[in-house]
Structure 1
Amino acid sequence: MLLPLIGFAVGCVVFTVVGSIVLGYFAGLPLTRTNLLVFVIGAFPGAAGLGYLHELIFADAKHELHSIAAVLVYVAVMLIGAILGGTTLVWLKVLLTGRLGRSQSF
């Protein structure tokens with residue numbers, strides 16, 4: 001009963017760390033609290049969507065992955081989906097608000 005809540009909490013922590021790294025070093029977008037929150041919000045559907053796509057392609061009829069390598073690739077695909085989803089949502093937020101928000105950085 002608590003497993004989904006624990007998974008959500010771990011996901012929030014992992015996506016926050018990944019968002020800090022991506023926004024701080026690679027994306028060219030400002031690392032602010034708001035952008036980090038938007039990144040985490042966008043990371044969940046990105047990870048779920050790309051994970052589901054991977055499952056449709058590589059899982060068997062029972063939706064199972066049978067090797068350790070397949071599970072590790074699944075986790076990597078979900079991380080890539082989180083990065084794509086989070087970065088895209090932050091980019092859209094910056095585009096729609098029309099400001100980079102550098103004055104609110106950490």
Structure 2
Amino acid sequence: MIQVPTMPFNVPLSRVLRKAGWRAKVFDEEGPETPHVTIQFQTEQFWRVSLRNRNFIVPPGGRWGDMPDEIRIAIENNWDQLRAYWNRQNPHNPIESRDDE
């Protein structure tokens with residue numbers, strides 16, 4: 001069974017990346033947006049990766065080469081938990097829906 005956290009889901013990253021300003025998380029109550037995980041570097045750079053198809057959402061776009069490999073690996077290692085968390089927090093906009101694609 002997948003463990004789903006009860007607080008906003010923060011993807012576990014190394015201390016070095018966190019201190020440098022990297023974050024990856026699913027925010028609560030995103031509304032009608034495409035289900036996604038947000039990757040943030042400090043306060044000025046953001047990327048969104050679809051939890052439906054693993055593509056970068058435009059805007060802002062991006063690619064895995066824009067960030068350290070550990071970010072991609074951490075998201076892949078937590079993929080099922082990210083999807084489960086989104087579905088629990090956003091029952092009105094489940095990942096399995098195809099309405100906005």
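When you work out Cα Rg over 2.2 N^0.38 Å for each of the structures 1, 2, which one comes out largest?
1
Taking relative contact order in percent (Cα under 8 Å, 6 or more apart) as the criterion, which structure among 1, 2 has the greatest value? It would help to have the intermediate numbers written out before the result.
Working: 1: 38; 2: 29.
With respect to relative contact order in percent (Cα under 8 Å, 6 or more apart), the highest-scoring structure among 1, 2 is 1.
With distance in nm of label points 7 Å out along Cα→Cβ at positions 21 and 45 as the yardstick, tell me which of 1, 2 scores highest. Please list the in-between numbers first.
Values: 1: 2.5; 2: 0.9.
Comparing 1, 2 by distance in nm of label points 7 Å out along Cα→Cβ at positions 21 and 45, the maximum is at 1.
Can you tell which of 1, 2 yields 1.2 when distance in nm of label points 7 Å out along Cα→Cβ at positions 53 and 85 is derived from it?
On the way: 1: 1.2; 2: 2.4.
Going through each structure in turn, the value belongs to 1.
Once distance in nm of label points 7 Å out along Cα→Cβ at positions 13 and 37 is calculated for every structure in 1, 2, which label goes with the largest value?
1
To test your reading of the models, identify which of 1, 2 gives -7000 for helix-only ellipticity at 222 nm (-39500 (n - 2.57) for each DSSP H run of 4 or more, over all residues; to 500) when calculated.
The value was obtained from structure 2.
Tell me which structure, out of 1, 2, gives 13.1 once mean count of other Cβ atoms within 10 Å over residues 61-68 is calculated.
That value comes from structure 2.
Each reported figure results from applying straightforward, stated rules to the coordinates on display, with no laboratory input. Computed from a predicted structure; not experimentally measured. Cβ atoms are built from the backbone, for glycine too; each structure is taken alone.
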